[in-house]
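Chemist: Listed below are the structures to be examined.
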Structure P
């Protein structure tokens, strides 16, 4: 991506100044668009609700594991060997189940976050392309991912994209 950007900029510099005068360039802060758009905020809210549900489930499992651990600590010395072994096995099993559920939930959340982000970015890209065509932009860069180190704020079209995206939804 950086190589492509560099190539485009070098070609633009080498071409006639008349072409450069006709060139219209803008950039967008995709992260800001994701965070501030109505769809992005709704997705973030749904994601947080899912996160809260998973955390509650994990807390319930952890409470069960902790209760078994406490029971082992308090009564383990006075229990018969067979009872204590059985309780230790149950504790180990519940602990493994909890750890597995925790890891699974982390993977599930990361996958869901990536999926939601990908969907929103695809929708925003459609709006960017429409505005780019309608308003005659030669190039529109993504602020953070394109290697853009500086851009005059007059070239920032994030707000325009946000309004158009929210209106389209």
Structure Q
């Protein structure tokens, strides 16, 4: 069972965090392996979320790609920027920290602080198994239609970002 320690109860400005792990996942199973190693050890959380919240969040994003969402699309300027300016860079090089979800979408995709490491890891395991088993993918609220391969790349880069905030002790 993971025990995470955070430096402070004050919200962390994630764009300024130092000491994050550099991760590069090549396959969905790499995400689960890393999360499993983290959950089996003492970890220091460098960001604002627990390991359970982070893995639960990744699982919810995976479920959204498989089941869709009723929350609608991102605003037009964000859709244009992401689809035509940042999509290739994000899918190949990764995501930068500091984007804060707001409103109903945040409530939908960010687990609350009561999500335990065990719950988040179980949800992540289920999400990865579904991604490997089910071919259907729904449009992303901001990127629009993505191929299965693009969705997988997005999940890999997303997991690299969030799991990089957990450092084994």
Structure R
């Protein structure tokens, strides 16, 4: 598969992904890369039911996703991950990640606000900093027509690791 965007969004596949991002990027496939969702047959069926004639939706493990990303060519895909930890694990499994969109990471216990749509725990910050150290460019953007915010060590450092 050829990724047109790799995005972290804790809601996984929802309206922003299916409507805004898929309309803007025109992927042939949306890949939900998440081990928990892949292990749940009901969730797999629910997400697969979101497929349309223009764009298939599939659920893969992080290992399956890394293997598909390592192969050159294939379908244009929008890859959605559930967390910075998933992104870090995908990279560790050999996926050639160069850029990562940090989308919706919502409020939660022990999370600090970075942007209106990005709240990070200490572990999230550590995972994003590790991705930066591995030369993965990070950009926060909730919608395709929103202003992109580059995330770097200085930006993340203020939240504490």
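Chemist: Hey, helix-only ellipticity at 222 nm (-39500 (n - 2.57) for each DSSP H run of 4 or more, over all residues; to 500) derived from one of P, Q, R reads -26500; which structure?
Modeler: Value -26500 for helix-only ellipticity at 222 nm (-39500 (n - 2.57) for each DSSP H run of 4 or more, over all residues; to 500) corresponds to P out of P, Q, R.
Chemist: Now a separate question. Which structure, out of P, Q, R, was relative contact order in percent (Cα under 8 Å, 6 or more apart) calculated from, if the result is 44?
Modeler: For relative contact order in percent (Cα under 8 Å, 6 or more apart), the value 44 is produced by structure Q.
Chemist: Another question, then. I have 11.8, 33 for Rg and Dmax of the Cα atoms in Å, for residues 27-98 alone, calculated from one of the structures P, Q, R. Which structure is it?
Modeler: Structure R accounts for this read-out.
Readers should treat all values here as calculations from the given coordinates under stated rules, not as data from a laboratory. Nothing here was measured: the structure is a model prediction, and the numbers come from that model.
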